[in-house]
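*Asks:* Given below, in the form of structure tokens, are the structures.
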Structure 1
Amino acid sequence: MMATAKTKRVLVYLLAVLIVPIAGLYIYLSLSNNPLQFWRHVSRAQLSIDGQQTDGHVYRRPSGKMLIDFGKDKSAYVYFPEVENVGLCNQIKAVAIPGYVYAREYDDENCPCALMGTAKTEVDARVIKEQNRLEFTTVDARRVEISW
């Protein structure tokens, strides 16, 4: 009987050690205006390319920046609301957790992306931003529409 009680106590301590930091992280993320390199998942977002539904993920910062990730080995884009333009990004090194993604090197101060329509990416993104809707042209001239 003593071994069982001791085993239960150890399990409770282990669970507490796991749950407290995780809960703390989620509280921090929900309250912070600048949550490091964490981006909140826009779960209602629907993506289409040239009118066809496609897989991908949309994440948002409190500043309004949006990270559009089409998946591994595909280009990612960041929408910059302050200039109403989209940037073509380097490969994203990210770790997803429920409701968020940690995108290393991507935050409000540092986004290694080349703005569309500049010398690096000569394609004009032709950005259309409306309430709960974003539309732009990719570097390979495909039209992306996101609604949420």
Structure 2
Amino acid sequence: MVKEIDIESIVNDKVIPVFGEIMEDLGTETKIRPDIGPGKYYLDRITGSYDSSLYSLIHHVLNEFKIYEMFLNERQLKDVQKVINRDVNWIYHPDIDECEDFQMEEEYQAEEHLEIIQNRVIEFVGKTLKENGCDIDQDMLDYLED
């Protein structure tokens, strides 16, 4: 049985405020260098390699601000650390193919929560970049139109 998690509150109260601070005084730049993870990210990069992408920044924010702890279980948190220790440019994603049958529901829930967070952050970042007059990559524009 999986525990009930209010992912919308986590997104609104924890995740989005962090990204608001990161993007404060950004101007028209889409490349940032916060003191998080590898330290260089392109806020409009949402396709291709995870290196320096918005997905990578989301992953490192969730880890460094202990937000993963709000919706992952102990086993999944250990997997997050394994990913980070293996390669700082990799990102965590629930491994549904490698889990036991009794863990499947937990993995699907974690995947769903992670997708909600990623989608809401991409939407927030995209709208903010657009409002700031940034030159936004077509993939980001396509995402905002959906």
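*Asks:* If we compute distance in nm of label points 7 Å out along Cα→Cβ at positions 27 and 123 for structures 1, 2, which one ends up with the highest value?
*Replies:* 1
*Asks:* Same structure, new question: One of 1, 2 was used to calculate relative contact order in percent (Cα under 8 Å, 6 or more apart), giving 29; which?
*Replies:* It was calculated from structure 2.
*Asks:* Related question: Suppose you compute helix-only ellipticity at 222 nm (-39500 (n - 2.57) for each DSSP H run of 4 or more, over all residues; to 500) for every structure in 1, 2: which one lands on -7500?
*Replies:* It traces back to 1.
Throughout, read-outs are computed from the coordinates displayed, never taken from laboratory work. Since we're looking at a predicted model, the values are computed, not measured. Cβ atoms are built from the backbone, for glycine too; each structure is taken alone.
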